Structure P
Amino acid sequence: MTIYNILSERIGKIKGLQLKKNIPLKDYTTFAVGGPADFFLKPEKISHLTQALPIIQELKIPYFILGKGSNLIVGDKGFRGIIIYTGQLREYTIKENRITAMSGLLLHELAEITCQTELSGLEFASGIPGSLGGALYMNAGAYGGEMKDLVKKAKIVTMSGEVKELTASQLELDYRHSILQEEDYLAYSVTLALTSGLREEIRKKINKLHDKRWSKQPMEWPSAGSIFKRPPGHYTGPLIEKAGMKGASFGGAKVSEKHAGFIINKNNATAEDIVQLIELVKKEVYKISGVELEVEPRFVGEF
């Protein structure tokens, strides 16, 4: 019996939890690229996690925790191991000015919920195409706001199945960073502290930021958001334009003509197309400006 047969047998004993095979990851990423994962797990409650994660750890099977897939570049050959998809974890509660939500909720959904309940603070996140879990992992931010401005605590499950609560300081939130990037933690619940506001004013701000984002960023095309981190003292868009790379393409991947800081999947791009274009942009920017660009999305799987 192979290790994966053992995994299937043991996961199969967890009530209500299904283990699927050979699921194409391009269907679960905003870049719309990525080959199949050997195994794909969709936990729907915390007990699924506390029971399944120790099995995965015991069998030493490579794993990756996937939310909306908005900050990822998944290799064309897929992922050899198991994907733990958090998109089914979607419950939330509101008490006074705090919302506690599970990690699978999308940011735009959370922004809508808080708008309807007249809680302000999440407007900046309304247009970020990611989940709450991913936003915590990366300390997502936009238009002057960051998750660290709102997060009070988070509940996590370790790979041994232990449940812990981490305070904001223990989460070590910094520019595009959190403790989740360094420890084997799966964050399943996040508590945010918001402020009271008027629904009409919150809606007005959400709409304003939505229009601003759509007018300046290529939201109509598959992408992973900003492809490079902002280097100190610079903005990536102008650096890329200066290097003559705005509109450049490789295979089906293209540097956006609307915002050069984005690479888009213009025409059925492969992950390899995207990687080749990234390297070309980095090379030309360094040649012209002497700036070493750092890729923001994570690379996952086999390329």
Structure Q
Amino acid sequence: MKRICSVFILMACSAALFAGAIDWEKADLVQKGVRLVKLELTSPRLMKVYIMRVDLSTPGLEFTATGRDPDWGKPMPDYPQAYRIRAKRLRTSDFMIDARKSGKKMIAAANAAPWSPWVAPYDHKYSDPAGLCISDGIVLSDNGRQSAEFVVYKDGKCDIVKSIPAADYGKVHVAAAGFAILMLDGKRFEGGGYEKSLQPRMAFGLSADRRYLYLIAVDGRQEGWSLGATGDELSDLFTDAGAADAINMDGGGSATLCFWNEKASKPVVVNRHCDNGYTRPVGSNIGVWLK
């Protein structure tokens, strides 16, 4: 799929210093209730950043996520002793297309939870997402290793929490596990080793009043284009964007942020994995759609 040309706001300063640079009223309105900002930082290193803000008060807005494969629960063909089939790996753009075909008018989507297996040659058909993942009220995976969760409850409330008690699963509409909590109520957390290294990133954030969802993608591992970000730098970006809570999701070559282009009638991938336009099929996606 061809990508649209990116127009970046050039910022010759570190992420921590451009507070006030994001004017959401002037940001591109790419979908109803969805605005997009693209930044190019030159300090502390070359970094391409994509920040999407979703207005959760948009009438008719709903969430969905990667659902169970028809063969859910069967031994995974590649690793029958270690894993069970939970979901089929799917590009985020194809996740949007499939949602549209099923009648869900999806307007934005991002990859979400990390998954297994991830062993050379990395071409596994199926996935077993980490932590707790729930789609449309149905548990996709639950391996008991919760430490960071993005959750949408059936009453419409969104949250970022360290864990979800089993007794509350019935209240959950969508949930996806992340690697680590980056912020809660504005307080920052270090995360693990993955948050300290330079990586391509995907992370979710919420405003304190829960009106806005922020989706941040950062390109990385591309000399001359973008070198990636740390978890602490993501916290800088979220703070400047307007978030009080944030969670680091699956990054690396999985990081994918999309919106639906109504005029072209196709999804647009806004970030760049590599210069040939390749996007990876992933084991977990989350999307917002309009009734």
For mean count of other Cβ atoms within 10 Å over residues 135-142 computed as 23.5, the structure of P, Q it came from: P
Which of the displayed structures (P, Q) returns the greatest value of mean count of other Cβ atoms within 10 Å over residues 175-182 on calculation? Q
From P, Q, which structure was relative contact order in percent (Cα under 8 Å, 6 or more apart) = 18 calculated on? P
A value of -8500 was computed for helix-only ellipticity at 222 nm (-39500 (n - 2.57) for each DSSP H run of 4 or more, over all residues; to 500); which of P, Q is the source structure? P
Could you figure out which one of P, Q the value 0.70 for FRET efficiency 1/(1 + (r/R0)^6) of positions 143 and 159 (r between Cβ atoms, R0 = 41 Å, to 0.05) was computed from? P
Matching 7, 31, 39, 20, 3, 0 (P(r) over Cα pairs in 10 Å bins from 0, in percent, computed) against labels P, Q points to structure Q
For mean count of other Cβ atoms within 10 Å over residues 111-118, which of P, Q scores largest? Q
Suppose you compute FRET efficiency 1/(1 + (r/R0)^6) of positions 167 and 215 (r between Cβ atoms, R0 = 30 Å, to 0.05) for every structure in P, Q: which one lands on 0.20? P
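We did not get these values from a lab; they are worked out from the coordinates using the rules stated. Everything quoted here is computed from the prediction, not taken from an experiment. Cβ atoms are built from the backbone, for glycine too; each structure is taken alone.
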